[in-house]
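Given below, in the form of structure tokens, are the structures.
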Structure 1
Amino acid sequence: MGLCVCSGAKAKCSFGEKEVDLLALPLPLTPKDEGNAQLSVMDFIPYLNIPAFGQCKSPANPMNWKMAGPAPVFVPSSCIPVTITPWSPGAKKLKILGGNAALLEDDKNMCMWAGQIEITDPGQKSIQAE
């Protein structure tokens, strides 16, 4: 059992500079947790659902390498999260809007630049699911 995640929940990337608020699309049929729209594992779209985490410190991010003379130098740049897969593993039993698994507080996602994205605060404290 885990707490369901709703819009306004906090998330952090292992290579990001700051925590951000996750966002759900304001669709009319989306279930609500304490007044905020509930997220599903399919809410992983960069900038729409997952905002930038400030500065990116990942050595895998090509934007962090600047030429300084003949050799590249590591200089953290603005975070552009690149998530290409849904959150995992998701709720096994609770399905929301379109039959997608509900997003739970222990679910994780990976950024293409090797950062692990995890939920630090689900945004509500009462609705649980398996």
Structure 2
Amino acid sequence: MRQRRVMNQINVVPYIDVMLVLLVIFMVTAPMMPSGTIDLPSVAKASQARSNPLKISVRGMDRYDYADDETQTKLPSVSEQSLLEHVRGAQAANPERAVVIEAEKSVRYEAVMKVMDLLQRNNISKVGLLVTTTQ
């Protein structure tokens, strides 16, 4: 009688069959899955402000310019305290007025965030960033 040899290899054919069945199932069901959509606002759809916003220009760390087009006020190099007083006064007269912050490309992001944090800590509402297009 002949002796049986011990087989030292794994039979992978059943594993391949299972993987192919799973692949077919996923390929059939994937198009049926609902896809999530996110509606992002675009600049063209943004609503126009009812009144001219207050403009804070960040020129560097602790260097700010203040401009109010309605009262024709332009103050270069104002301190944080003076900036807060002017913004509070303008929003006290018209609470719907927005405050926009603008900065040049060379200004550090940290300086812009410092102004936003200062306004937020002092309960100034409707703060945004001013975006300008270059041509």
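Derivation of every value follows stated rules applied to the coordinates shown; laboratory data play no part. Fair warning: this is a prediction, and the values are worked out from it, not measured in the lab. Cβ atoms are built from the backbone, for glycine too; each structure is taken alone.
Kindly point out which one of 1, 2 the value 32, 12, 12 was derived from, the read-out being semi-axes √(5λ) of the Cα gyration tensor in Å.
1
Once relative contact order in percent (Cα under 8 Å, 6 or more apart) is calculated for every structure in 1, 2, which label goes with the largest value?
Largest one: structure 1.
Quick one: helix-only ellipticity at 222 nm (-39500 (n - 2.57) for each DSSP H run of 4 or more, over all residues; to 500) came out at 0 when computed from one of 1, 2, so which one is it?
1
Computing distance in nm of label points 7 Å out along Cα→Cβ at positions 5 and 61 for each of 1, 2, which one ends up highest?
Structure 2 gives the largest value of distance in nm of label points 7 Å out along Cα→Cβ at positions 5 and 61 among 1, 2.
Can you say which of 1, 2 returns 0.90 when FRET efficiency 1/(1 + (r/R0)^6) of positions 37 and 85 (r between Cβ atoms, R0 = 30 Å, to 0.05) is computed?
Derived from 1, not from the others.
Distance in nm of label points 7 Å out along Cα→Cβ at positions 13 and 109 computed as 5.8: which structure among 1, 2?
2
Looking at structures 1, 2, which one was semi-axes √(5λ) of the Cα gyration tensor in Å, for residues 53-92 alone calculated from, given that it came out as 16, 11, 7?
Going label by label, the one that fits is 2.
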